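Each value in this text was obtained by applying a stated rule to the coordinates, not by laboratory testing. Everything quoted here is computed from the prediction, not taken from an experiment. Cβ atoms are built from the backbone, for glycine too; each structure is taken alone.
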Structure 1
C-alpha cells in the first residue's frame, strides 16, 4: 500500500473532523472555501472561485487521450441550522449550526481525491474537474455553479451522498430516478381574533388550521393513485398567542416530495384547493404560497452503469444494494447538473452498526469516516486513475 495513499486518507479524516467543528450555512461558507483553496494550493492543484463560496478545481487540463471524456466530480460544503447533540471530540463549535448531512465528509473525500489525482496526474486519461459546491441545502448552489461556468468543457459528472439508512458499503445507483423533487408550502389562515371566552364572536384560525392539516392528509391517501410516489408533510403550525387569546392568524408550513413535475403540479393544485375550501367551511380565509425547490434527481443510464461497475470492481457484486426502495423521498440539487449533462448520483450506505445509523438532519448524526477511502477509490476509478 502506498505511503502517500495512507497519508492522504489520514489527512482526509483529520480534515473532516476539522470542518465538522466549524460548520457554515449555505452561501456563508467563507472559511470553508478558504480552507479548501488553501489545501488545493498546497497540492499544486489549479482552482478558481465559482458562485462566490464555490470552488472549481482542475487537473490534467488540456491533456486528453482519444475517447477519454472530461469528467467532473462533486462535493457539497454547506451545513445546516441544527444544534448538535453528539458530544463527540469534533462536535460543532458553532451554536445552532451543524454538519448534520455529512457534507464535511463529502468535502474531505473530494479533497483526498484531489490529492491522489494530483499524485498520479500524468497517468490520467482525460481532464478532471472537481466541484466544491456551496448551498446544497435549499440554496440552489448547483444552479449558481452552472451559471458561473462550472460545467464548461465537462462531458460527464458524478456525485454521491452518504446514507445512514443503508447498510455500510452498499451502493444504490439506479438508471433513472434516484431521489425525488421537492417543494415547500406556507398557508396563512386569516380569522378574527378575540377573547378565548367568547369564541362565538371570533373566527378561530387555530381550529381552521388544524382542520386544514388533517384534510391535507387525503392528498396522498385519497386524491392520488396508490402507485404515485408522493409525500405531503405538515411540519409546523404557528399560531402563538396568550392563553386567553384567540389569535388573528395561523401559519401552516410543510414540505412535498414528488417523483416528477407533473405530479408536483397536481399536488400543488390539491393543496391549494383543499386549504381554501376547508378554510371557507370554518368561516376564515387563507392564502397559499407554494415554492418549488429541486427537480427529481434522474441518473443517465450509461453513467449509472459506470458507477455500479466500478463499485463492483472494487467490492464485488454483493456490494450493490437490492433492498432499498426507490426513489428516495429526499431531494438533491445535483439534479441541476443531470439536467445539463450526462452523469449519475449514488447513495452509499453508512450504517456499520457502530453508531452511524442516526439519519441525516438529526442532531445526533455523524458522518462515518470509514466511507472516505472507498469513495476516493470510486472517484479515482471513474476518472481512470490508477490505484495503489
Structure 2
C-alpha cells in the first residue's frame, strides 16, 4: 500500500523543525503536525543563547559542550542574520562559590573544546583599570572579572527560519493540527489527526515525536508506544526588566550558587533562569511570584540600577519547560543531551525525541536521520534506489551539507 509521506514529524519546535529540515533536504517527503504554532512553547521561551554551555562542564558533559560549540560555529557562519557573538562577563566576588582559579580552569577547557585556532574561543581576565567599562556592576568585594564570547539569537525567529527551510525543500505543515492516534501496521503507520475541526487520516513510513513537553502524552497515543525512560518536566522562568546594561551579557551567581544570565534583549534586560519541577499541563506553565522575586533579587545584588525596582516594574515574564531524565540529582546537574528512543533498533517506525538543546538541534536531526535511514531506504522504489541522490552520500558528506 502506498503512503502519503515518508515521515510525519509531530511538533514544530526547534527539534521538530530541525528533523523536518534534514529529512526534506535528503529528499524524503515530510509533513509536520503542530497543535499550537511554530515555536509556540519551549522554543520561544529559552535564554536566547547559542552556546556550548559553560556550566555543563561542572557536571562533566564534555561531549555535549563540544557538540554545541561545533554547532555554534556552523550557525555563526551560516545564519549571521540570526546568530551573533556577544561578550560575556563573569564577575568573581569574595562570596562567590566558584573561585577565580576554578572559573579560569573552566574557561580554559571551554576554549580548548572550541578549537585552538578559533578566535571566538579566546578569553581573558579584565584588568581592574577597565572595570569602569562595566557600568553599575557592584564593586564591593569584587576580586576579578573574566570575559569570553558566546552567541545570542532570537529563538523563535531561528525556529521559524528552520521550518521555512524545510518547507522550501518540500516539507508540508499542518497547523493547527492535533494527533489523535498513530498505529504501526505491516506496511505503514496509520495516523489519525484533527485539523479544521475534522478528523483526517494519513499514512506514513515513520513517525517522529518531537512534541517537547508533550512527548510522553504523544507517545501514549501511539501503538505500540516507544519505550521512553522516565523523564521530568522542569520549568524555567525569565523576567524582562526596564534596564539597559549595554551590549554585554553577565554570568552571575544567585544566592544559592545557581548561574544566572543577565543580558540585553529588545532594549531591556532579560534575566534567567530558574529550575523547578512541573507536574501540570504544559500549556498552563507560568512564572511564579517566588521565581520572579528570586531573579529580581539576583540582579539587584549585582547592579545598582536595579535596586529601586520591585515586582511591579517587571515588563514581562515567561516560563518554559525542559524535558530532563528523571534522577535524584538537581536539574542543574542532569544531562542536557537529547534522548532518542525508537520501537525497533534495526528498522524503526516510531521515534520519540526528548530534551536536547536549542544550539544542537542540527546534531539531533542528524541522529534522527541516521536512525530512520534503514526504514526509509527500504521503502524507496527500485527506480529511486538506482538514481543517485543525497541519501546515497556517505554520512560524513551529508553532515557537511546539513
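Identify the structure, out of 1, 2, from whose coordinates Cα Rg over 2.2 N^0.38 Å, for residues 152-351 alone was calculated to give 1.26.
2
By the measure distance in nm of label points 7 Å out along Cα→Cβ at positions 16 and 144, tell me the structure among 1, 2 with the highest figure.
2
One of 1, 2 was used to calculate Cα Rg over 2.2 N^0.38 Å, giving 1.10; which? Before the final figure, lay out each step's value.
Details: 1: 1.10; 2: 1.04.
Value 1.10 for Cα Rg over 2.2 N^0.38 Å corresponds to 1 out of 1, 2.
Work out the source of 23.7, 72 here, i.e. which of 1, 2 gives that when Rg and Dmax of the Cα atoms in Å, for residues 80-263 alone is computed.
2
When distance in nm of label points 7 Å out along Cα→Cβ at positions 128 and 320 is compared over structures 1, 2, which one is greatest?
If we compare distance in nm of label points 7 Å out along Cα→Cβ at positions 128 and 320 over 1, 2, the biggest value is for 2.
Out of 1, 2, which structure matches -8000 when helix-only ellipticity at 222 nm (-39500 (n - 2.57) for each DSSP H run of 4 or more, over all residues; to 500) is calculated?
2
Can you rank 1, 2 by mean count of other Cβ atoms within 10 Å over residues 64-71 and just name the one with the largest value?
2
If FRET efficiency 1/(1 + (r/R0)^6) of positions 304 and 336 (r between Cβ atoms, R0 = 30 Å, to 0.05) comes out at 0.95 when worked out from the coordinates, which of 1, 2 was used?
Clearly, the read-out refers to 1.
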